[in-house]
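Below you'll find a set of structures to go through.
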Structure I
Amino acid sequence: MLDITTILTGPFSTNTYILWNGDTKEAALVDPCADVGFVTGRIKEAGLSVKAILLTHGHFDHNFAAGTFAKKLKAPVYMDEKDLELIPIYLEEAINFGFDRSEYAEYDGYTFLSDGDTLPLLGEDIRVLEAPGHTKGSLVYIASAGALCGDVIFRESIGRYDLWGGSEEELMNSIKNKILTLPDSTVLYPGHGSRTTVGYERANNPYLLFMS
């Protein structure tokens, strides 16, 4: 069983997650958007060795500092290729929203993931699901500790679909066919806000109450 540590980062209070194995001290960093010194300090204090950086999607509030983290930690970055074009598009917008330009570094060594892939990581096989709708290339990573779901679904809410590449129909289909097919006990770790469970959202999320 893996553990998950949550760190709020950046101007948008993004949930940056450290997924780690308490026995081996190996870890994966999920959606590292900012606060490089603080986050790497937490990793060092815990004695963790980061083996991978996982991006749930291409919006800057989830990946702005990924290139810098990759170089500092010497870890590969994984994402869906369909969101790669979003990274340069939103660079200046990120700066305007208060992200620190010095924390951004170009990166071109991405490993691309697709629906149904498995990552042999941290002593287990982490499942990868494509869940488009918030962006074209939104991914959900399913580990023993729970599902890291980015901005697909939140506690009693859902992700935006009015940004470039978003689609309400695709988002609702992703939630119905990917999120709600997971066991009700599955813990959901969203990109913003508090964690929740599949069962809680099935019963209480107002956007899902009339979903058949």
Structure II
Amino acid sequence: MSIIVSPSLLSANFANLQSDLDMINRSEAEWLHIDIMDGVFVPNISFGPPVLQYVAEGCTKALDVHLMVVNPMNYLDAVKALGAKVMNIHYEACTHLHRAITQIKEAGMMAGVTLNPSTPVMMLKDIIADLDLVLLMSVNPGFGGQKFIPHTVEKVKELRELIAATGSKALIEVDGGVNEQTGRVLAEAGADVLVAGNAVFKAENPEAVITALRSL
């Protein structure tokens, strides 16, 4: 199976967003990763409803929505209204995780849970069988362009073992510092989905980078 590539909108050129959306639409990327930040859970803010609606209308790829916010379930209806394929919430931001996962699935979306770099994979042991996707942060969330945390590779391997042991169907997604070099190591460790920001949008030939990541 090919790697699913989910370019990160956070690295796009917002002075010429339509051009970047057109590139994504032409490319072999299957998803578009959208980081929603509230300035509370992470020390940054990103996109508001007008931009998100524009992106949803202009992008032909599946929307992979990653909520870096407190009280993420307050956004359930808004994310569903975008037509998102994936709604991804942070383990660290959700007190009643099983309930939240159930509600996301009932809304017709894939239910994902994100782990910060310092959160152990085993925290998901009791819910992994219910998840469609786990996103491992390979940088500290909140900003693009950060350096890849090497220990993430071991977390991918550990998560792959947990998925196999429990019979879970969850995909493994990795976000942060992903390029062709780190992406290859992650793919070999068992990652299914790679989120890439600067590696794609700052490249001379973004579509070629997406194709290269997909073939890892």
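Readers should treat all values here as calculations from the given coordinates under stated rules, not as data from a laboratory. Not measured: the values here are computed from a predicted model. Cβ atoms are built from the backbone, for glycine too; each structure is taken alone.
Out of I, II, which has the highest value for volume of the Cα convex hull per residue in Å³, for residues 122-169 alone?
Evaluating volume of the Cα convex hull per residue in Å³, for residues 122-169 alone on every structure, the highest lands on II.
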Assuming 23 is relative contact order in percent (Cα under 8 Å, 6 or more apart) as calculated from a single structure, say which of I, II it is.
II
Among I, II, considering only mean count of other Cβ atoms within 10 Å over residues 74-81, which has the greatest calculated value?
I
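Distance in nm of label points 7 Å out along Cα→Cβ at positions 10 and 154 computed as 2.4: which structure among I, II?
II
Here helix-only ellipticity at 222 nm (-39500 (n - 2.57) for each DSSP H run of 4 or more, over all residues; to 500) has been calculated and equals -5000, so which of I, II was it run on?
Source structure for this number: I.
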One of I, II was used to calculate distance in nm of label points 7 Å out along Cα→Cβ at positions 66 and 146, yielding 2.1; that structure is I
Given that FRET efficiency 1/(1 + (r/R0)^6) of positions 2 and 50 (r between Cβ atoms, R0 = 41 Å, to 0.05), derived from a single structure, equals 1.00, which label among I, II identifies that structure?
I
